[in-house]
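Alright, structures below, take your time with them.
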Structure I
Amino acid sequence: MSRYKFTQISQISTSHSVFRGSAINDKGTVIFEGFVDQNLPPSGIFTGSGGGNTKVVDGSPINHIFFSSTINNNNTKSFIGVFYSPDYAQSYTGVFTEKNGKITTIVDSNREFGYFSHAKLNNQGAIVFNALLDTTEAGIFVNQNGKTTKIASSRDRFSNFNVGFRTVGTDGPASAFSVPSINDAGTVAFHATLDTGATGIFLGRGKGTVKVADSTGRFRSFSSPVINNNGTVAFLAQLNNGKHGIFKKRRDQEIETYIDDSGPFSFFQSIPALNDQGQIAFLAYLHAGGGSGIYTGKNPVTNKVIAVGDPLANSKVVDLVIDGRGLNNTGQVTFEALLENGQTAVFRADPVSNANVGGVSVLALSMFAILGLCWRRRNR
């Protein structure tokens, strides 16, 4: 029996039939990208909780492109947009927010920036984004209350902000760029390459940066990191001995191995999703059988959310995607699934309490057992 109840969040509409790139807030609302078909870039951003798609912005069929969407607990949404002139000869890009039907431009390419690749929003309204400046300078920036702060730049001790892994779960251009993460205190975690050639995971708030881990020691390469509101950082990395794993670093503590490929898992293929309780959701492949699934711990049976081959939405799972925005503080998981019937949809997995089995509480089962025992004794 599954430990999760599954709800299909995205619904096929007249304008979009493929849905990817989901993120979830603590209220269980999911934001995701819509595609006219799988061969075109994302042209819509939608939210949902299981009752159908609610439009945030729609550029279908392909008049405009929208990607890298997030939603916070205040129901503010953020996304990157690419807007084209009617003849497609001109375009501009920007980072935008939407709330109560109002779209606000945060930063755009009409000013100092030339290109944006990823953006994330925290619950205080601060947005971190990866961008190129018109001067070809690359960097990680945060905008809050109309003020933009530089976190790290290729003019400082960094040379670029590309990742060593091809991370999954992000749609839109430049998926090879670092996907920065920001917590509610405004601390940013990001992947970068130093001028020395070493790569690593770093933290910053606009007054210098601090190293979490780099490739001068036991690590060889890294995924983009995530950071929670307790200051814990999680990331996928490859060691110098070729082993892969997911690692955590809590404040003022040594890096610990959360899980690696010395056990039942053979390979990890996503930015880990981390909540404030320290729970991690990740996509991994198994040594036995080689199939992939989404898990929240070391045991592929008791910690499984869903795996390839499992039944879902009157079909079967063929492929799965989750990223660093896919787990909330209640333990809900959002993911993208390619189904055997050809549908690509966004789902939410809600944890089923251990005190509830098949809709009957453990307390009720215990009472039935006690009554049954008494009945048998009375009828002896």
Structure II
Amino acid sequence: MTNEVRAFESRATEADLEELRARLAAARLPEAETVSRWEQGVPLSDLVDVVDYWRTEYDWRSFEERLDRIGQFRTTIDGLGIHFLHRRSARADATPLILTHGWPGSVAEFVDVIEELSDPKDAAAPAFHVVAPSLPGFGYSDRPATTGWGTEKIASAWVELMGRLGYGEFVAHGGDWGGNITTVLGGRFPAHVLGIHTTFAQGPPGLSMDGLTAAEREWTEQTRDFWGRRAAYAKQQATRPQTIGYSLVDSPVGLLAWILDKFAEWSDTEDSPFETISRDRVLDNVTLYWLTRTGASAARIYYESHDSLDPGLRVDVPSAITMYPRDIEKCPRPLAQERYRRIVRWRSPESGGHFPSLEVPGYFVKDLREGLAAVLAAGGR
């Protein structure tokens, strides 16, 4: 049956792990940067430390076991194999929830929060049946062999996936590309989506800045600066993903540097991303890309969907939006509400960046619960 849902276990071969360690040991590195710290990218000394830890101490098997404990599955949608984590809550009152990651993330972003979301220690907290798919071309999902797997098609596939699991109605959360997809879910599929929680919001183009506060204007300036001066990676992946893909699939050090640069620049830290995110979790994510050879295929989501959010799309289901202070795009509420027309909860926390489930997992869980509780209360279903 093409719609069959199958249990899945991930097991890298020892040969693959030995080859990874050998490539790390034989890496050819450039000289140190000519400026202070991160101004030209990942500093040589930091990279050497992480590469040495990756080669000599990091334990991939513990991450494989973690995924298995949560529950891994695969199914085929529109001819493409989709991998997902699925943790069904023991609570009878649990609400189905789909979590969607972005780039350069993966399902590794959610492993520290899924269990608490599905079976909270506090009996008064809301519980969720949690589904966390790997985007097409990411992780253990298949790599598309043709174009077409953009955010609109992915959102449609997520509705199909949730239906196969018996979840005809559900709530959705996402950030980065996951926030974009969550926006499409809320806008295109209100019959299935009870409401959304997102750390990504984008108003329709061409809105006036008149009436914005000084802080809101600063948000728009910071976002404009990011896309104008710090988004070369996105232009590269949107136009020439195959070219950068050779480096990302062939060199573990190249892959690590490409991804670590974003974890550093986009997290709420003074210097190193490891101030808030463990080396193991970053390496879980990078090693997943490496072992599945998905550096190029994951980059292609930019080719498929960069700047493609429908200007006319409106989200009329209840929406909870959280703008973390060190995220790369921050949309002021007056602009966001031109697209998300039923914002029932808006938060701007004091700390956190682009990877809140890894940077501030306790706050992330609390905020997600409270946001989705507000969404469900407003929906009346």
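What follows is calculated from the coordinates using simple rules that are stated; it is not laboratory data. Remember, predicted model here, so these are calculated numbers, not experimental data. Cβ atoms are built from the backbone, for glycine too; each structure is taken alone.
When mean count of other Cβ atoms within 10 Å over residues 107-114 is calculated for each of the structures I, II, which structure yields the highest value? Largest calculated value belongs to II.
Have a look at I, II and say which one yields 3.1 for distance in nm of label points 7 Å out along Cα→Cβ at positions 155 and 267, as calculated.
Going through each structure in turn, the value belongs to II.
Name the one structure among I, II that distance in nm of label points 7 Å out along Cα→Cβ at positions 163 and 275 of 4.7 was derived from. Computing distance in nm of label points 7 Å out along Cα→Cβ at positions 163 and 275 on every structure in I, II gives 4.7 only for II. Please compute mean projected area of the Cα convex hull in nm² for structures I, II and give me the label with the greatest value. Checked I, II; max of mean projected area of the Cα convex hull in nm² sits with I.
If Cα Rg over 2.2 N^0.38 Å, for residues 179-346 alone computes to 1.14, which of I, II did it come from?
On the way: I: 1.07; II: 1.14.
It must be structure II, since only it matches.
With distance in nm of label points 7 Å out along Cα→Cβ at positions 123 and 243 derived from the coordinates and found to be 3.6, which of I, II does the value describe? Don't skip to the end; give the middle numbers.
Working: I: 3.6; II: 6.1.
Among I, II, the structure yielding 3.6 for distance in nm of label points 7 Å out along Cα→Cβ at positions 123 and 243 is I.
From I, II, which structure was relative contact order in percent (Cα under 8 Å, 6 or more apart) = 19 calculated on? Derived from II, not from the others.
Using the calculated result -13500 for helix-only ellipticity at 222 nm (-39500 (n - 2.57) for each DSSP H run of 4 or more, over all residues; to 500), pick out the matching structure from I, II. Walk me through the numbers before you get to the answer.
Values: I: -1500; II: -13500.
Only structure II yields this read-out.
Thinking only about distance in nm of label points 7 Å out along Cα→Cβ at positions 131 and 235, which of I, II has the largest value? All intermediate terms of the calculation are to be shown ahead of the outcome.
Working: I: 2.3; II: 3.9.
If we compare distance in nm of label points 7 Å out along Cα→Cβ at positions 131 and 235 over I, II, the biggest value is for II.
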